[in-house]
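Asks: Alright, structures below, take your time with them.
Values in this text are rule-based calculations from the coordinates and carry no lab data. Values in this document were obtained by computation on a predicted structure and should not be read as measured data. Cβ atoms are built from the backbone, for glycine too; each structure is taken alone.
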Structure P
Amino acid sequence: MFTGIVEELGSVQSVSDLGDAARLSVRGPVVTSDARPGDSISVNGVCLTVVDLADDGFTADVMLETLSRSSLATLTPGSPVNLERAARADSRLGGHIMQGHVDGVATVTAISTTENWTTMSFALPDGLSRYVVEKGSIAVDGVSLTVVAVDEATFAVSLIPTTLAHTTLGSRTVGDRVNIEVDVIAKYVERLMEGRST
């Protein structure tokens, strides 16, 4: 489990094509400071398992299912990535409960900047709008954010300068693709309600 409070802006060191998978090497001295093989680290919102540690970084294998459902397939050496270690049971929950299981890839449709904040809008993948509510939580590239507006096809979030400076969202432009994870509670509620109607 994760909270969406990004600990570090890391960078991709290498990407190896394994045919039906990929091996990703990422530099992240903060998130690897106490990591061990088998630990979970969120990379742009995707939960990956550490398979090796070296030189302030880690290596993870990314299966085809993950590559096809997320934006990780577009990463190249030098790409910045949001990194977060798995949440500890004895720590504060600063963002919201996240699994690191991406629901889809959204596209940045508009960016509006004022002196104190930036509003970023996204086109929602089909079938996800029912899980997104105004003032509810959503994860964008692993960053826990509050939805400020939503309709059937799009949603928007407001970003403070700190978020822009310390995550990949600060370098996003219109047309960029980002990983989206909706609030898992909404999906569980929907599933439970389906059971009541049968």
Structure Q
Amino acid sequence: MAIRLARPGEAGVLGAALADALADDPVFRWLIPAGRRREERLLRFFSAMSSSYLHAGKPAYLGDDDAGAALWADPAASWQSQFDLGQLRAILGAFGPRAVRGVRTQMQLSNLHPREPHWYLGYIGVRSSRQGEGIGGALLDEVLASADDAGAAAYLESSNERNLTLYRRRGFEVVEDIRLLRKGPTVWRMWRSPAREMIDR
């Protein structure tokens, strides 16, 4: 399974993989519902997010002929995304009339984010035509092996219950499930201790 670091100019490649992978994700159906130009809006959002990660020097990975992508923040980096004006406009434009909902959702998740150092998985996804081939697991393993070597924890928010088994197989545990803005879809907050700590338990 070929996994590589994305290059600085590949925000669009990352964005295309994530937009296809997460088109049916419950949270993104809620934030960017079915309607005119939805595919374009999803691509705009994920390309802008990918651009913010690349510009900040955060590790972004592409897997197996660019069929999957993962955006990470390492323990030394801020896990909060920093946007330039163009990226911010693209993100708010992607949400359209639900821009306020999108901002409030991000604020809710940010307020619950762990404060101790950790690797943070911002987004991960595999194109719908390539799911079930192990690409998602390989994208996780690429970083988790390094995290274990350094004795570092990892954290993510899963917005799809079907993915919990994949994360649990790699040592993540659910620490809380929350309803977004009280009436939105459920998100599972998951924490992974370094492998050596899990063995010592």
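Asks: Given 1, 8, 16, 20, 20, 15, 11, 6, 2, 1, 0 as the derived value for P(r) over Cα pairs in 5 Å bins from 0, in percent, which of the supplied structures P, Q does it correspond to? Can you show the working numbers first?
Replies: Values: P: 1, 8, 16, 20, 20, 15, 11, 6, 2, 1, 0; Q: 1, 7, 16, 21, 22, 18, 10, 3, 1, 0, 0.
Computed on structure P.
Asks: Any idea which of P, Q comes out highest on distance in nm of label points 7 Å out along Cα→Cβ at positions 13 and 173? Kindly include the intermediate steps, with their values, before the conclusion.
Replies: Details: P: 2.9; Q: 3.8.
With respect to distance in nm of label points 7 Å out along Cα→Cβ at positions 13 and 173, the highest-scoring structure among P, Q is Q.
Asks: Could I ask something else about it? Which one of P, Q has helix-only ellipticity at 222 nm (-39500 (n - 2.57) for each DSSP H run of 4 or more, over all residues; to 500), as calculated from the coordinates, equal to -13000? Mind dumping the intermediate values first?
Replies: Details: P: -3500; Q: -13000.
The read-out was computed on structure Q.
Asks: From P, Q, which structure was FRET efficiency 1/(1 + (r/R0)^6) of positions 125 and 165 (r between Cβ atoms, R0 = 30 Å, to 0.05) = 0.60 calculated on?
Replies: Working: P: 0.60; Q: 1.00.
Comparing all candidates, it corresponds to P.
Asks: Work out distance in nm of label points 7 Å out along Cα→Cβ at positions 77 and 133 for each of structures P, Q, then name the structure with the largest result. Can you show the working numbers first?
Replies: On the way: P: 4.7; Q: 2.5.
Greatest value across P, Q: structure P.
Asks: Taking Cα extents along the principal axes in Å, for residues 61-148 alone from the coordinates of each of P, Q, which one would give 39, 36, 31? Don't jump to the answer; show the numbers that get you there.
Replies: Working: P: 39, 36, 31; Q: 36, 35, 21.
It was calculated from structure P.
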